[in-house]
Structures are given as structure tokens and as C-alpha cells.
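**Student:** The following blocks contain the structures, represented as C-alpha cells.
What follows draws every value from the coordinates through simple rules; no lab data is involved. This is a predicted model, so every value here is computed, not measured. Cβ atoms are built from the backbone, for glycine too; each structure is taken alone.
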Structure P
Amino acid sequence: MTDHALSADPSSKSGKLTGWHVFWIMLGFFGLMFTVNGIFLYHAITSFPGEDVKKSYLQGLDYNSTLDAKASQDLLGWSAAAGLYDENLVFNLADSAGEPISARLVSVELRHPGSTTHDEVVVLESHGSGDYVTSVADLPAGRWDAQFKVFDVEGDEVVFRANKRIVIVP
């Protein structure tokens, strides 16, 4: 059996981890973390358009009137259907007996879920037989939320609302 003594050569500096090495490693790690988080934060803030519903807090406080309007709409018994035909958005309205309702003021708010840039409100034209039509040829392709409003005979108060998601293809 041979005696081998293990000794560390104090003159060998390569591979030795010092306090300064740990300091610079930690500083680099956290510097990289803050930089990446800052980039993500910048892109999140600049790409989000913000509150999409105007005065959402006040709408929440006045929610009972929204429930009353929904109950009044349910008592009417009207039914609605909407869809895309060629480059037109067609909204069909019928009463509780299935008879078409024409000669009403009908508007639609077209909202893009990802951006408010192209959102618009359009008044639909009555084409008889309960059909109301508007062209959507100028809208960019993609998903759209169509929020229809049917007004009373005088055109003052909304008596019926309907929502439909449509997809415009190029």
C-alpha cells in the first residue's frame, strides 16, 4: 500500500470561485431577469388598448335596469337571426307569432375583439320580410362581435337587443 498525500496547490487560481465571481454571476442573472421582464411589460402595456366597455363601473352600478330591460325583451317574445350572405350582414327579426317585423330602426355595433381600431356603429336598411341589411365589405377579415339594437316605433328607446359573433373571411 502506498501513501499518497492529497494536497491542493495554493498557487493554482484557475477554477477557484471567489466572492467577486458570485457577485457578478448574481448581478448578471438578475440584470437579465429585469431586462426580459421589462421588455415583456413594455409590450403588454403598449399592445393592450385598455378598457373596452365605456364606463363599466357605472354600468355595474346600474345593472338592475339592465335586468329590467332584459325581462321586458323576454316578454315581447321576438326572435332574431343574423348571418353573412355574400358581403352583407343580414339581420332577421320576427315577433312571437313568427311574423316578420319590418319598418323599425335597427343598428349594429360591429366590434373587433382584439382591437377597437375598426369598431363602428351602422344603421341597417330594411329590405322587408323582417330583413335588415348592411354591407361589411370594408371590414378587415377576422372575428367580429355584432351587437344589434332594435328601437321602438318612434326610434327613441331600445326595445330589443341581440348579439352574434361573425367571421369575415378574405
Structure Q
Amino acid sequence: MQLNLVPHPDTHSSGPPFKVWVNIDHAASLGAVGSTNIWFGIGAPASRFVLPPTSDEPSRSENLWETTCLEAWLHAPGRSEYREWNFAPSGDWAAYDFTSHRAGRTDADVAAPYVRLEDNMTWWALGATIPVASQSWELGLSAILEERDGTKSYWALAHPEGDKPDFHDPACFTARLP
């Protein structure tokens, strides 16, 4: 499935407008866990953005959202718990479990995702393959894009009312897996 992200109404880009989209391929499994491939596409040259250099040994890292970071959110319908995945263009990543909205954060006990970057000169993409339990999920997708001049824009499938982006808000989880 392909989904378009929208910018938060109170954030702006410093250059020409661009599009952000996500392609998702969910491979269910006969066992308890399948995999989901997520490709975030950004319709502007990579050179416009702050992209940390690719790491020789990508690892779990903290505070990835402080600069360019792509995110996926999984929430089981009817439950308060959810999982947040962060992917950096460097290949570094983070995964957190929350007990409810912004509460009870712990590091998720997960295998490292496979994160990769492709630069097509006029647009770029970040791909991540993550393990996903075989069940129905409400899905949120988001992007924090920092441009070289320091401007940040905040993108999501949907944004709740408010002056600041809040990707943790259940109103952002508008897609479904599978």
C-alpha cells in the first residue's frame, strides 16, 4: 500500500514544496511474527537535508528524532500499549514500547531492523524492514525532516489538533496492517 504523509500545519519548509510518501509491504507469517517493509520517499534532493553519514555498524541509538528521522508506530486496536520505531539515514535505529500515551516507555525487546538509504538525486528514500507480530495493527507513520538551514518539518498520516506535532496521539494511527 502507498500512503501520503502531510506536514503539520504549523511547520514549514524553507525551500520549494515537496511530497513525502510511504510504501508498505506486510508479509504475514504462519508463525507468530512476520515482517513489514517500509519505504519512506522524500520528493526533494537528499542534499537539501541533514543526513548523518551511513554508519559502518548501525546500532540502537537514542534521540534520533532530534534531526532527520523516519518513524513507524504500531498499536493493537482496543489496547493502550503501542510501539514506536525510529530510523535514521545513518542506519541507526530505536524501538520503544509505551504503556499508554507517552507513558511507561521502555526499550522494546526486538531484533535490529534492516535500514537502508537510496539517493536518486532528485528524491531519496529510506527503507526499513521490521518484525511485526501476525495480528491486526493500527499504524502511524511520521517523519521529522531537518533541512541544512536548520528548518524542521513534521509529517504524519494525520495530525491531532494542537500547536505542536504529537506523533504519539492515537489520532495519528490511521492506517491498518494487514
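**Student:** For which of P, Q does distance in nm of label points 7 Å out along Cα→Cβ at positions 21 and 149, calculated from the coordinates, equal 2.7? Working shown, then result.
**Tutor:** On the way: P: 7.0; Q: 2.7.
Value 2.7 for distance in nm of label points 7 Å out along Cα→Cβ at positions 21 and 149 corresponds to Q out of P, Q.
**Student:** Additional query: For structures P, Q, which has the highest computed value of FRET efficiency 1/(1 + (r/R0)^6) of positions 61 and 117 (r between Cβ atoms, R0 = 35 Å, to 0.05)?
**Tutor:** Q
**Student:** So if we calculate mean count of other Cβ atoms within 10 Å over residues 37-44 for every structure here (P, Q), which label has the highest result? Let's see the in-between values first.
**Tutor:** On the way: P: 9.9; Q: 19.4.
Result for mean count of other Cβ atoms within 10 Å over residues 37-44 over P, Q: largest is Q.
**Student:** Which structure, out of P, Q, was Rg/Rh (Cα atoms, Kirkwood Rh) derived from, given a value of 0.94?
**Tutor:** Numbers: P: 1.48; Q: 0.94.
Only one of P, Q returns 0.94 for Rg/Rh (Cα atoms, Kirkwood Rh), namely Q.
**Student:** Still on this structure: Between P, Q, which one scores greatest on relative contact order in percent (Cα under 8 Å, 6 or more apart)? Don't skip to the end; give the middle numbers.
**Tutor:** On the way: P: 16; Q: 27.
Max of relative contact order in percent (Cα under 8 Å, 6 or more apart): Q.
**Student:** As an exercise: helix-only ellipticity at 222 nm (-39500 (n - 2.57) for each DSSP H run of 4 or more, over all residues; to 500), calculated from one structure in P, Q, equals -9500. Which structure is it?
**Tutor:** On the way: P: -9500; Q: 0.
This value belongs to structure P.
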